[in-house]
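Coordinate-derived values only; no laboratory data. Note that the structure is predicted; figures quoted are calculated from it, not measured. Cβ atoms are built from the backbone, for glycine too; each structure is taken alone.
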Structure 1
Amino acid sequence: MTAPRDASHVAHDGVSMLHAARAADPDRFFCALFLPAAARAAAMALIAFNHECVRAVATPASWAVAGPMAGLIRLQWWRDVVESGNAQRHDTARALLGLLAAGRVRRDTIEAIITARENELDGLPDREDWRAAMLAGAGGLQVAMAEAAGVEDGLMLERVRLCGGVYGVGALVRYLPAVLAAGRCPLPDDMLADANLTRDGLRTGHAGPDQIAALRGELRQQGQAWLAQARAGGRLPRPALAAGLPAVLGLRDMKARALPASPPPRGVGDRLAVMAAMVRGRV
């Protein structure tokens, strides 16, 4: 039987993770509400963890001096947490370690999310490396949610991974100017070169409208390819479908043609699209 003090601590962690997830990632937060009830708390912890990893790749003001070191140190902290099992009084770390200890989520899934962000900081030389990082990072987060929901079939998990990749691509299409302006460079060198851009150039200047359009065009093509693969094989079981729901928002972002520099918050249409996907049983 859980002691009253322990129960209170668990309840506090759950509320903390819910608020952290909703503030950090409202898209995935909303989609996670359609997971089985037993997996929702786990999803909130995973969203909060992923947000911490994404924060690590935001370019520090001292990039010219320190390069990617500050971000790599933050990601190493998370790797140390996973390897040592020591949460160091960090709410999100404690929740993540609880999932790992209970076998709700695979350790290699979590470590791959960290590695994907490390690779982004180091620089992605080509499209193959970029695709791998997208599917390990954005895709891996949705796989972790599916694992927490009890999905074990490898083929189903790979389709969920593709759905996560679709969302990741859609988010880049939607927010690309803001992402680049903030100093992040989640795109590979060869894709940038085709648009007459470089990573170093993006940190000291700005991409023009034609260059942004070219990058968005290629991102849309990749997202559509992943979506077609994710849809192959018929309907996903409901827990796997729920874990893949962010792909619905990714698809809407890829279809959008008039994207302002600062896109507005999600609206009723986005929420209805997610709900409709659950009703019809496919993304």
Structure 2
Amino acid sequence: MKRSFPALTAMSLFLIGCGPVIARQNGTPDVIATESSGPPYAQLARLALDGDIVLDATIRSAARIPPAEAVGLAPGHVRFYVTADVGALIRANGPLPARVGYLVDVPFDPRGRAPNLKRQRVVAFARAVAGRPDQVQLLTPDAQFPWTPALDQRVRGVVRDVIAPDAPPAVTGIGNAFHVPGTLPGEGETQIFLKTANSNPVSLLILRRPGEEKRWALSLGDIIDEAGGAPQRDTLAWYRLACGLPETLPDTSLQSQDEENATIAREDYGFVRQQLGRCDDGRDR
């Protein structure tokens, strides 16, 4: 008899993501995941945002696809059609059968051989296939990762961040930017207003104070101040900026500024970009 997993609500997702993740495998004692592993946060965030299915599953069978039929296969990779038993739905907007099938691309092992995927426990990011409830499509050909307690914990945390009602919106561009000099030499503030997918106000504030290191803050709302500080790395707010902001401040954002203040605003924006670091979301840039 086939069984289905009911759709998970935002609240249930929040509950399963809270606290340490405890896993028991093959009769071994419980292990609490405390260390990060696997793909970087930015890649997990991108996948969690792009799709609506995140599976914890164990591969039951794997059939290799002939290279001539594996269109778009990257060099050094092999394509499989796998069937997998769903152990848990970390995220889903509707019911899903207990067993699903999908295509996945994986690299050859160090000996140049196709890896053995059977019985491997994985975390997969996918979307539904219209008219085929027993099939899913990975968001990218390789959007499957070996399961570990640490990765399970990280993925659940990312999903919790993504579905939160107050999740930071996607950054789509930069609006106006301006620098206001202070009364003392070297003092001043730069404000940069961001465009967002849902039109919610988001802005950056960069502060210059004589004798102090430059600092910046992110504001999610109408009030612009330094109280919130800069977002911590590997949070959704950090991801939205690191992977959404352009490399340089557009000239169109500085049309109301004289050249001296515009130059400082560009420097301050460059400081923010440098502080954020590289967007390691798995895309070629």
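Key figures for this structure:
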item: Structure from which 1.2 was derived, distance in nm of label points 7 Å out along Cα→Cβ at positions 96 and 128, options 1, 2; result: 2
item: Among 1, 2, structure where distance in nm of label points 7 Å out along Cα→Cβ at positions 136 and 184 as derived comes to 1.8; result: 1
item: Entry that produces -0.25, -0.74, -0.87 once log10 I(q)/I(0) by the Debye sum over Cα atoms at q = 0.07, 0.12, 0.13 Å⁻¹ is calculated, selected from 1, 2; result: 1
item: Parent structure of the calculated result -24000, given that helix-only ellipticity at 222 nm (-39500 (n - 2.57) for each DSSP H run of 4 or more, over all residues; to 500) is the read-out and 1, 2 the choices; result: 1
item: Source structure (of 1, 2) for mean count of other Cβ atoms within 10 Å over residues 144-151, computed value 19.4; result: 2
